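Below you'll find a set of structures to go through.
Quick note: the coordinates plus some simple rules give every number you see, no bench work behind them. Since the model is a prediction, treat every value here as computed from it, not as a measurement. Cβ atoms are built from the backbone, for glycine too; each structure is taken alone.
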Structure 1
Amino acid sequence: MQTLVVQHWPACGAAVTPQQDLLVLALETPLTPHRGQARELVRAALAEVLGAHLGCGAGGIRLVSVAGRALRLDLKGGNIGLSVSHEPGLSLAAIHFGGPVGVDLMQVPREAQWQDEVPLLARDYLGPDVVRDLAILPVDERMACFARHWTALEASLKLSGLGLEEWSAVRQRSRMASHCMPLQLPSGFVGSLALPAAQGDGAQFRQ
């Protein structure tokens, strides 16, 4: 199956062709933890792209944001899923023309800053298998591996509309309802995209 390519906005243009009913936009954003401007840039990009594909122009797109919930397109009878994620310097916006989607982005942590926190976070939220994986990896690979697992978790939670909870075998089984895959991003960033398992089966993402 054709590999999904992360599209770089605005170079890709509003009329960029979806692959497997999916578009993932990557936007350069300010190098600050304050997300106000990044959110505005992402909304503008989404309006342009959705307006082009729906034939109504950016002015005809209404995006609805409610605290604690995913960004939503106000479209009667539509089934277009949206998901966004921000890190200083880069934002992702995923559009799924066939239903829900989850996307998450993380800047690879620095070992010196995270060496104490990562084992605890892995134990509490990612489970014993990931803890074992991280423990045997060389230091220069450990943080990227953690980021891959963490973004996959967050993307699957966004897909299902669930909040972050401590790991349990029951919660891990519930994640089987999603199909998570990595995204190719600029150096220093890791990202994952999640689809419902039935839709994600067989999809491949460039790594």
Structure 2
Amino acid sequence: MSVPCLFGLVLAGGASRRMGQDKAILNYHGKSQLQWSYESLKEFCERTFVSVRPDQREEPTRAQLPQIIDLEPGIGPIAGISAALTTHPDVAWLVLACDLPFLSRATLQNLIARRDPARVATAYRSTYDGLPEPLCAIWEPTSAARIGEWIAAGKECPRKLLINSDVALLDPVDTYALDNVNTQQEREAAGNRIAVQP
């Protein structure tokens, strides 16, 4: 059986309500977090896209990158994953939230190296609760049907979907790589931590 090729998807369709400003345009590494995330994936994926809501298409930071538009906006990140699998159904998707400024290259390399195409997805265990992290994970083409059923049942949480699916779970290679930044307080702490990193 041939292994489906790997495309990348940066999820940037959120409303950033807790942050109070667009998380995708925040700058931790000398460029927008969206651009940094996109470049991180592009190194490893055959093609890479940004997931956006229909009303975000013309936002300048998003407009300069290849986009996949949510087909069912308003249901959170699973809308972006679903739209990607619908747009290109024969490939696997390395999905990444745009608010992970501590993401390491080693984290992506390990995820790809240990990918199990026979499972619905390959994901890391959270360092906090041991549950699957859906927003730095590889979703195989077979996950499309599972996601469709999930959405049709009125469910929106991709983590709960992975908990209830056949998933390859990996131990993290970097304790903080999947820490996201949702509030101004977390943003300040993240900036301080990144500033002192070697």
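From which structure (1, 2) was Cα extents along the principal axes in Å, for residues 59-114 alone calculated, if the value obtained is 50, 21, 21? Please report the intermediate quantities before stating the final value.
Working: 1: 50, 21, 21; 2: 32, 29, 22.
Of the options listed, only 1 reproduces it.
Computing relative contact order in percent (Cα under 8 Å, 6 or more apart) for each of 1, 2, which one ends up highest? All intermediate terms of the calculation are to be shown ahead of the outcome.
Details: 1: 20; 2: 23.
Largest calculated value belongs to 2.
When distance in nm of label points 7 Å out along Cα→Cβ at positions 51 and 99 is calculated for each of the structures 1, 2, which structure yields the highest value?
On the way: 1: 3.1; 2: 1.4.
Checked 1, 2; max of distance in nm of label points 7 Å out along Cα→Cβ at positions 51 and 99 sits with 1.
Going by volume of the Cα convex hull per residue in Å³, which of structures 1, 2 comes out largest?
Top value of volume of the Cα convex hull per residue in Å³, among 1, 2, belongs to structure 1.
For mean count of other Cβ atoms within 10 Å over residues 67-74, the calculated result is 11.8, so let me know which of 1, 2 that is. It would help to have the intermediate numbers written out before the result.
Working: 1: 11.8; 2: 17.1.
Working through the options, I get structure 1.
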